[in-house]
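For reference, the structures are reproduced in the following blocks.
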Structure P
Amino acid sequence: MQCLQKDGTIRIHQLLDLKNELGSQELQSIALIGADGFVGKSIKKYISNDKSKLITCVTRDNYEAAKDEKEYDILINAAMPSKRFWAKQNPKKDFRETVEKTFKIVNDWKSSKIIQISSISARSQLDTTYGRHKAAAEKLVDNTNNLILRLGPMYGKSLNKGVLIDMQNNHNVYVSKESLYCFAPVDWVGEWICKNLHLSGTIDIGGNNAIKLNEIAQRIGSKSKFIGPIDNQIISKEIKHAPEAIDVIDFIL
């Protein structure tokens, strides 16, 4: 199923073609806020290929139009910032972009279910601005029907920040070399989300068997210096058929 256009519309003949293919089956309407982001693009790709779903890709350009258009079956919030160091340096801005934004989505949009794209930091880094704000945003959507997905560190072709980029460029990494990270490809994460829209509760998503940053640095020949505390980003429960975190090395090399 193709995304709605930027003004929130879809060509009539496209919708009629889909209805003819599906017969009397109702299309499940999904609003994806943050559709142009790192994770949002991956979610968009997989939902767009599902002909039983009608997806509205929401960006800053069509946010208001999409909000007022209708009630959605599922609302996916993939629009929160993912910059931990930036959050520390800009706590007020991060609060607005994380907690206040989620509050507005929960209260201003109409949907039967919300899927909140959060971070493992909401569990593991409550001593940081980033982790506290992610946890606070989760509380706004936490009920028996909604789904909160705590994502671990990811990689993919469009990755342009984070510890992997720092190690590739021999920059300082501001966590301990002993830190364990549950790296997973963003494409796998997007596909997993699209296959599990029916779930509810709070779930960690990431690669199995977290790998030490120092092991990655040694394997790729990085000269980065590690300065900072241990920062473990580990899923709380192994995921069946999830990729192994060590696969990230093949991506970098």
Structure Q
Amino acid sequence: MARWHFWGEKEFSDVYENIYIRSVMKDWFNIVFEIVKEFRKVKKAGKKQILDIGGGEGHTTKQILDRLNDNYECDLLEPNENALASAEAFLTPENNVGKSYPRTLATFKPDKKYDIVFTSHTNYYWAVNQKDYDTQLTKLLSFLNKNGELMILTLPEESDHYRVMLRQVYPSFNYAQYIISFYKKLGLDVKIKKLKMRMYVGDILSTKSLFDLKTFYRFIHNTDSFPSDTESREFLKRIQK
């Protein structure tokens, strides 16, 4: 798996900027608004306890917390210490941040229960095999209060992101369908909400140059390695479809 560089370490040309440069901002904020709606549905007398898992430098977390009118406290679980430090500095001035934990999900042992446990696109990194993955899915439930809610924002296999890949990056148990099935088998009330995130690729389609195409390939395939020209052109064909 590629080693991701966090915001403070990156140059503008690096891979991850694709999600900021190419995403349609209206779609991104619509996703934020939908998450906020779900947070607000969770009722709690007193302070609402929130756990944000793998929030990185806190960009999405802040957009959500800024729109909560509730009395809340949000703990941060993020294995990269530099990213966690950035998140603390970014969130603390205006948001009610509780404890910060520089740990992975697998090593995390909370000292309290939560009303909301939220994570966005981190489920691809929880485990390397299905057995361990099931262990993490079960562990997440142990973090919740009696009426707490677990919210996982992730990709379905039928997404365009999945269809344009030349190679499968993540095992099938990483995707939404497996998670949904896992929790339904436990008899849980699983609610599914489909959200849209478009990315602009017009510049890629309007030039014969392969540089931006290769950079986008790296983002989609979660790799630091550049593809060959042949792989890039095959990737372009899938985008064009």
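For the reader, a short list of remarks on this structure follows.
- Of the structures P, Q, the one that 1.4 was derived from, the read-out being distance in nm of label points 7 Å out along Cα→Cβ at positions 206 and 230: P
- Given 14.2 for mean count of other Cβ atoms within 10 Å over residues 126-133, calculated: source structure among P, Q: Q
- Per Kirkwood radius over Cα pairs in Å, for residues 38-141 alone, the highest-valued of structures P, Q: P
- In this comparison of P, Q, the computed figure 17 for relative contact order in percent (Cα under 8 Å, 6 or more apart) is attributed to P.
Since every read-out is calculated from the coordinates, none of them should be taken as a lab result. From a predicted model like this one, the values you see are computed outputs, not experimental measurements. Cβ atoms are built from the backbone, for glycine too; each structure is taken alone.
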